[in-house]
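*Asks:* Each structure below is given as C-alpha cells.
No value in this document is a laboratory result; all are computed from the given coordinates. As the structure is a computational prediction, the values presented were derived from the model and not from experiment. Cβ atoms are built from the backbone, for glycine too; each structure is taken alone.
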Structure I
Amino acid sequence: MSFADPAAAPPEDLIKEGSDAGFMADVVEASKSQPVIVDFWATWCGPCRQLTPALEKAVRAAKGAVKLVKIDVDKNPAYAGQLRVQSIPTVYAFVDGRPVDGFQGAIPESQIKAFIDKLTGGSSAASDIAQVLALGAESLALQDWGGAAQAYAEVLSIEPDNVKAIAGLAKVYLATGDADQARQTLAMAGDSNDPDVQSARAQIKLLESGGNGGGDTAALRARVQADPNDHQARFDLALGLASVGDLKGAVDELLTIVRADREWNDQAARKQLLTIFEAAGAGSDVAKDGRRRLSSILFA
C-alpha cells in the first residue's frame with residue numbers, strides 16, 4: 001500500500017540577505033503584505049551563529065507565513081542605528097511597515113517558534129493540527145487506514161517533524177503489512193521519547209520478535225493444550241498472537257506463565273508484557289487491564 005509523500009517542498013524566497021539600500025523594499029514595504037523578521041548580525045558574533053540557523057529553520061517551517069531578512073550590521077549600519085540596535089544578535093518583527101516585536105540574544109528554538117506563532121497567528125494553526133491528529137487517531141482506531149494516512153500526511157506537510165504524525169503514519173504502514181516503510185517512517189522521529197513514538201517502536205519490536213509465529217499459532221496452541229506447563233510453547237504462542245495484532249490474547253498467555261512461574265527464563269513473560277502494554281498504549285484497555293492483572297499476581 002502506498003501513500004502520498006508527506007514532505008512538502010519548502011517555500012521559495014523566504015530568506016534574504018538584506019542591506020541598508022534594500023531595507024525599505026525588503027522589510028518596510030514587504031511587511032505590508034506579510035510579517036518580516038529582521039535579523040541583525042555580524043560575522044564575528046558567536047551567538048549569531050547559533051541564532052540565525054534556528055531562525056531560518058523556524059521560518060521555513062512556517063511555510064511562507066513569514067519572511068526573514070538578515071542584515072550584517074558591519075556592512076549595513078544605518079538602519080541598525082536608527083532602530084537603536086545596541087547588541088547583536090537583535091531581532092525585530094515588522095508588520096504593516098513598522099516594528100511590532102523583537103528580542104535580543106540567542107534564544108531556544110521553542111521560544112523562536114512561539115515568537116513566530118505570535119506574529120503569524122500560529123496558535124490557530126496549532127489548533128488545526130491538533131484536530132487533524134485527533135482525526136488520524138480516530139481513523140486508526142476504526143481501521144480506516146487510508147483516512148488515517150491522509151490525516152497524518154496532511155500534518156507532516158505542515159510540520160515535517162511532528163512526531164505524533166510520524167508515529168501514526170508508521171502504525172498505518174504496520175497495519176497494512178509494510179514493516180520496512182514503517183521503520184523508515186519512524187526513523188524520522190529520531191530519538192524522541194514521545195509515547196506514540198514509543199508505542200510504534202514497541203509494535204515493530206513485537207512484529208520482529210514474533211517472526212512468522214502468527215502462522216504457527218494453531219500448532220503452538222495444540223502444544224500448550226497437550227502440556228500446559230510448556231512455558232516456551234506458550235511464550236511462542238503469545239509472540240505469534242502479538243505479531244498478528246491479538247494483543248489481548250498474547251497478554252492472557254503471558255499472564256498464565258507469570259502466574260505459574262514468574263521467574264521463568266529470566267522473567268521473559270513479564271518483560272514481554274511490558275512491551276505489549278507499551279505497544280497498545282498506556283491508556284488502552286489492553287494495557288490498563290493487563291497491568292491490573294499483573295499487579296494482582298505479583299503482589300498477591
Structure II
Amino acid sequence: MPRSATRVCKNADMGLPSADDLLILLAVGRTGRYVHAAETLGVNHTTISRRIAALEQSIGARVLTRVGAVWELTDRGREVLAAAEAVEAAVRSLGDTPGQMRSLHGVVRISATDGFSAHIAAPAAAQVQLDHPGVSVEIVAATQRASQQRSSVDLEIVVGEPSVQRAQAIPLGDYCLGLYGSRDYLSGHGTPVDIDGLNAHRLVYFIESMLQVDDLDLATSFVPGMRQSVSSTNVFVHVGATRAAAGLGLLPCFLADQHPDLVRVLPGQVTVRLTYWLVARAETLRRPEVAAIVEAIGDRMSAERKALLGERG
C-alpha cells in the first residue's frame with residue numbers, strides 16, 4: 001500500500017475533532033474551569049472532562065494543562081482554539097439577517113474599582129446592551145490587584161500597571177485624585193494654603209491595612225503627617241464622608257467634581273495621576289461580545305477624559 005494511502009487510513013482511524021468538542025474547549029479556555037464551562041453550556045462537569053479527553057485523543061495532543069486551580073491552554077490548545085472560534089463564528093452567522101448589525105449574545109463579567117464601575121463600566125455596558133439585547137453584563141466592584149488566575153471574570157480593570165502572566169494588560173487611560181473639603185468643613189476648619197497646613201486636618205481615604213493597590217497606597221505620600229479620619233474600602237464612602245465634613249478627602253476628581261458642595265484644595269500642589277489598566281486573556285478578548293464591551297469602555301474613557309483628569313470646568 002502506498003505511504004500516502006497509509007497516512008490517510010491513520011487519519012481516518014484517529015477521526016476528526018467534533019465541533020461540539022471544539023466549542024467545549026472554547027468554554028474551558030475562556031473560563032479556566034470545567035465547572036464554569038459546564039454552567040455556561042448547560043452540561044455537567046463530567047461531560048466537560050470526557051469531551052476534552054475525546055478531543056485530545058482525536059488530535060493526538062494535550063490542549064489543556066493544569067496551572068494552580070485553573071486550566072490553561074497549551075500551545076497546541078491555542079491552535080485548536082482558533083479553529084473553535086471559527087466554528088462558533090460560523091454557527092452565530094446562521095442567525096444573522098443580511099444587511100443588519102450582527103446580533104451578539106453571551107455573558108461578560110467585569111471586575112473593576114467602585115468609581116470605574118459606576119462612571120465608565122456601567123454606561124458602557126448599558127450602551128452595548130442597548131445595541132445587543134442578547135448580551136448580559138455582570139460588574140463586580142472591587143479595588144484589588146490583577147488576579148493571576150482570572151477564572152471568574154472576563155475583564156479586570158485595575159489601577160497601576162499590573163504584572164500578569166498568560167494574559168494581556170492594556171492601558172485604558174489616566175485619571176486624577178485631588179484633595180477636597182466640603183464648604184461647611186472649610187468654613188469651620190479653614191482652608192489650607194500650603195502642603196504644611198494639611199497636617200492640621202484629618203484625611204478621608206482608604207483603610208491602610210486593607211489597601212492592596214500599590215499606586216493607591218503611595219498616593220498619600222505627599223503628606224505623611226495627615227491622620228486618618230473616616231476610612232473605607234469603598235470610594236463612594238470617601239465622597240460621602242467628605243461631604244459630611246469628616247475631613248479632607250483624597251477623591252477621584254470625576255466623582256468629587258459632581259458635587260457643588262465640595263471644594264478642591266491646593267489643586268496646583270496636590271494632584272495624583274493614576275492609570276486604569278484592562279487585563280484579560282487573549283482568547284477572551286477575541287469573543288465578539290467582549291470586544292464590544294472593550295470598545296464601549298474605550299469610547300467612554302475618551303468621552304470622559306477631561307472629567308477623569310479633573311478638567312471638567
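*Asks:* Where does the value 13 come from, among I, II, when relative contact order in percent (Cα under 8 Å, 6 or more apart) is the thing being computed?
*Replies:* It was calculated from structure I.
*Asks:* One of I, II was used to calculate P(r) over Cα pairs in 20 Å bins from 0, in percent, giving 28, 38, 24, 10, 0; which?
*Replies:* Derived from I, not from the others.
*Asks:* Now, a different point. Any idea which of I, II comes out highest on mean count of other Cβ atoms within 10 Å over residues 114-121?
*Replies:* II
*Asks:* Consider the structures I, II: one of them gives 1.00 for Rg/Rh (Cα atoms, Kirkwood Rh), for residues 162-273 alone as calculated from the coordinates. Say which.
*Replies:* Numbers: I: 1.05; II: 1.00.
Going through each structure in turn, the value belongs to II.
*Asks:* Which structure, out of I, II, was helix-only ellipticity at 222 nm (-39500 (n - 2.57) for each DSSP H run of 4 or more, over all residues; to 500) derived from, given a value of -11500?
*Replies:* So the calculation was done on II.
*Asks:* Hey, FRET efficiency 1/(1 + (r/R0)^6) of positions 50 and 146 (r between Cβ atoms, R0 = 35 Å, to 0.05) derived from one of I, II reads 0.60; which structure?
*Replies:* II
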